[in-house]
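The following blocks contain the structures, represented as structure tokens.
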Structure 1
Amino acid sequence: MIENYNLFLLVCGIAFVFGALFPIIFKRTPISLPMLQLSFGLLMGYFWTSLAFLNPIDNGLIIEKLTEIVVLVSLVGAGIKIDTELSWRLWRPTMRLLLITMPIGIFAMAVLGYYAFGMTIGAAILLGAVLAPTDPVLASSIQVGPPNTGGEDTPRFTLTSEAGLNDGLAFPFVYLAIKIAEAYSEGERFTGDMLWSWFTHDVLWKIGAGLLVGIFVGKVMAKLVFSKYSRETTMSQGYVVIALTLVAYGLAEYVHSYGFIAVFVAAFAFRRSESEHTYHHKLHDFAEQSEGLLMSLVLVIFGMFLGQGLQAGVELTWRVYIVSFTFLLLIRPLGGFIALSGLNLPRTEKYAISALGIRGIGTLYYLSYALNQGFFNDEDALKLWIVCSIVILASIFIHGLTAKQLLKMTPNKAQ
């Protein structure tokens, strides 16, 4: 990569040009920006034969840290843009997706991973865990608009809040997969005591502590930003967004909780303080711009990786395609319908929310993080990368082509 550094910068520059011109050239087409940038990266990877092979297993740490930054920025952006107040009635669809749809997705994909691909139990659970969350980065196009710009309809709010919370809530199952793989790699069985330890520490403590840290950081940052002394000067929105993100994430990780949950909750708690203030709009604009630039970089690199795989003749069996499309077109929509049944929502809204569970950069982060722990064998690792890559690729194109039409079908009403 380093010997092609200048050419790589040119490729990224062209991808950024696509992002700048996209609203002008492709506004009236069903093409989404992620589709365009991924396709560009795929072509570069396929025809740029002098580029060193971007092996995801060998470069797992780089992938983990790069995607981690993108997800963090997208989470703080999602938290800041939500106008809907915190109430059980309004957040009930979100809670059902988190507590019903996501476990259904994890279980279904774990079963498919075990029986269809012959993965070990740990790897199969990991497959379900990394593919279950709706991605906060690629789902930004179907989320609510900037702060204080009008009423939020139920589908957009539900997808935004789901994407903000389920990234952190997928982590317990990622850790469960890691601990099972660790036990089997050491020749041990995964016992009931290990399961109880996972439940009390990785589920109860880490989720609870992450929520508390997020609330604390969000409220303290709001006090600082909206104090009478701060109003006398203009505080840089860049500093505030980065500080809110890193302080919440760093403190949560320091107390061994989930930083992703803390970041989203901190941004939402910050947003609920002085909720009508115009400063939230500035924070949102900075976060959205930063997220877009980082997303473009990751999508181009991911596309290049896919292009290189096609050029190298990586074998894709019929099982990969069947499982990928089964998950996107059957398991997630069905799980969403089950979760939303009984709620007083129009059928079109239920279908849009259920169908638009976009998979993307968050999956790349979770997968690289888990594999970097060193407890999964190379055969399982390769299968995981292949399946997840095809699911992400299919999701970007399927949801990119259908999202606008699905949302147009729903009543555009404020909650």
Structure 2
Amino acid sequence: MAKVTFIGAGSTVFARNLLGDILGHEELAGSEIALFDIDAERLATSELVARRVAETLGAPARITATTDRRAALADADYAINMIQVGGYEPCTVTDFEVPKDFGLRQTIADTLGIGGIMRGLRTIPVLLDLCADMADVCPDVWFLNYTNPMAINCRAITRASAIRTVGLCHSVQGTAFELSRDLGIPYREIDYLAAGINHMAFYLRFAHEGEDLTPRLLEIAESGAAPEGNRVRYEVLRRFGYFVTESSEHFAEYVPWFIKRDRPDLVERFNVPLDEYPRRCVAQIEGWEAERDRLEGGGPLEVVPSHEYAATIIRSIETGKPRVIYGNVPNDGLIDNLPPGCTVEVPCLVDANGVQPTRIGSLPLQLAALIQTNVNVQELTVEAALTGRRDHVYHAAMLDPHTAAELDLDQIHALVDALIDAHGEWIPELH
């Protein structure tokens, strides 16, 4: 049976969901599950929950937990990464509060923007250390990365490591499900093809029984009937002709049009939830305390299948039965009008041969041009992290669409300095 290692297993709720997906399949029920986290207390809770999941499913899995990363990774066939370097405090708070002093507001700040740049700078070194461990103790592992900033992290890994890596997100399948509800069509009856980069991929095909559904989505946009929490994406559909796969709150901060300090009417018109991620973090922390007490007290544990791809990948590689997932992989001849090597999100065939990306060809020109604005920031952030060049951090921030729309060059330079100082040892020394 396969050995699956969870890196950052103290993310108990997410780990529980993935464990339910894996152990819920008969072919994987007997897997060896190794849980690793640097927080022994959270790890102990995750171990308890993992054993409860296995018991609920009747899965004969072998479950271990350790704070020794190399021991957890030894001989692993799959490593699932779900860490957050720096956590909510101090780092996420810093990513939001320092930019506010400069008049720069964000919604999620984990993928692009000044917050995404900082998260990348503090996460990449940790991931490369992790890859070095894997190269020593499980060189043939499949590294399944869920940690943001997805494209930045995966690009750094593929540049600096030989570990087989695929980045996983739920935005493509999650948005398709949302749109199926908007249209009143069962999700499983919709035929779609998406491509681009993580959090900025677009549906190139979205159809039902041969009917192109884009005109119906455009009718929703033009009539003003877009769901209250999804106005940004329906507006982007009106302007670009294609529906983007990431949520409106995320997408609003990847472009220069929806968050402007001198235009509060835009924030209201498009219902942009500023400071959304900190609110979620606080709510999740409070909710987790109650959930932990309930689970540790023997309360009922419900195991519900998720729409994450990790179990699908493991299952297809182990059994050889082909399935399709959306993965974040290097652009090795996959999308012609995006830079070679950048991390793209495309459909991938998975079977006993592993994860095999699908060639897309060229994207519509307007989509490639929009995506390129984000790739610029990703590439410069990765270069800064790999070389230690501080000037590339400034360059990344100057070219970030939202930051550049709000601040002048002097302000951007000062903001970068303030954030690096505030992060202290969380970001390795830059020169």
Structure 3
Amino acid sequence: MVQTKNSHTKNNMHLLQQYKTYINKQHLFQQKDKLLIAVSGGVDSVVLCELTKQAGFDFAIAHCNFHLRGADSDRDEKFVQQLATKYGAPFYVQHFDTNDIAAQEKKSIEETARDLRYQWFEEIRTTNGFQYILTAHHADDNIETVVMQFFRGTGIKGLRGILPKQNNIVRPLLFAKRSDLEIFLLESNLSHVTDHTNLESDYTRNHFRNNILPLIEKSYPGAKENILKNIARFTGVEELYQQSISLHKKKLLEHKGNEVHIPVLKLLKTTPLETVVYEIIKEYGFTAHQTTDAVSLLQSETGKYIQSATHRMIKNRNWIIISPNQSTEAQHILIEDNQWSIEFSKGIVGLEKLSNTNFKIQNNALIAQLNADAITFPLLLRKWKQGDYFYPLGMQKKKKLSRFFIDQKLSLSDKQNIWVIEMDKKIVWIVGLRIDDRFKITPATKQVLAITVKTN
């Protein structure tokens, strides 16, 4: 059946109305906002520009030349510049030596290009007063993303797909299929450029687009529609999921300065345990693969820990402590056998092992000389807390630190700045005050551990 000019106009008006409705329903942006549109010159971004113009929004155009396709990259740049002229829109362009940058940073071309463009878009946005960055991701992109993440391994969050709005990034075409955009482009007589690499399957996304999804649709003709419906369902499920996780975190997490303290017994009663543990630790740089180790840590002995790039997760008695790796920011710092200098907020702790035959007793409050034979690592450097006790040097009875501080006539501010070194639930040294009698040097001592504190 031949479509008339009126039917063409009707189809285009329908997509424009859907565009306006989607923007309002998702609260993406307002008429007064200044918008920056990321434009490659392909079908999707060209249609996004036309719809945004017809809807009456104020926008500028930004284009990245990644120099990955020779003359085609320069052709695309020229086309997008002409497009900006057509709409009377400010035009921004940036050139990247993408291959060299990817090699230097040891990342894939795809990841490098993505990082470069979003960093540059944000620079333009903040420098020039744009409220939002618009990208032309559509429903088919969303389908591809969800399928890829499913096979790669993901949680509920990954199954909800691309969000229409994340901070200052807005994707107002997620309601539309690529076929809808192609029809609009054709019926509006809009020009565009073709990226021939989209037809190649060298990149992961192209492989899914060109090979995997068409193969799935042969067996399940309604697969794409079903995936889109699943995305809508999982978006709601993810909202409920996050509400539940927030309640668990509120019950479990105690924030103390830069640290997070979690009661082990309460956490062990939580279900589903691994899911909740992962949702807690992922914010501190831990990966999904470390979840099993984190759960095992709950029933390990004091002093055991696992580490991410930014944090340590330490078992300390009946608590799990998530602490920054930067020891100057932490209040619980593990000291390993091979660490001889450790920074903390009060200064620097230095450790040295000496033979019992070549040392002299130091009469210095900032030096603890201990029986190394009685010490096992790791040690834990931490702030003192109520309930702590030790056996003061020269005494056979234990004494609570709070009582000891009264005897020493310490002020409130003095007590707030007291650190201790602990080993397997035993206080070894109240830093700057007194060692524990159980770790004193005796005639049988073969090796001495000298711990020195240099205060800031």
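List of remarks:
- If distance in nm of label points 7 Å out along Cα→Cβ at positions 335 and 391 is computed and equals 2.9, the structure in 1, 2, 3: 2
- helix-only ellipticity at 222 nm (-39500 (n - 2.57) for each DSSP H run of 4 or more, over all residues; to 500) from the coordinates reads -12000; which among 1, 2, 3: 3
- Read-out FRET efficiency 1/(1 + (r/R0)^6) of positions 239 and 367 (r between Cβ atoms, R0 = 30 Å, to 0.05), computed value 1.00, structure in 1, 2, 3: 2
- In this comparison of 1, 2, 3, the computed figure 11 for relative contact order in percent (Cα under 8 Å, 6 or more apart) is attributed to 3.
Values quoted throughout were computed directly from the atomic coordinates according to the rules given, and no laboratory measurement underlies them. Being a predicted model, the structure only gives us computed values, none of them experimental. Cβ atoms are built from the backbone, for glycine too; each structure is taken alone.
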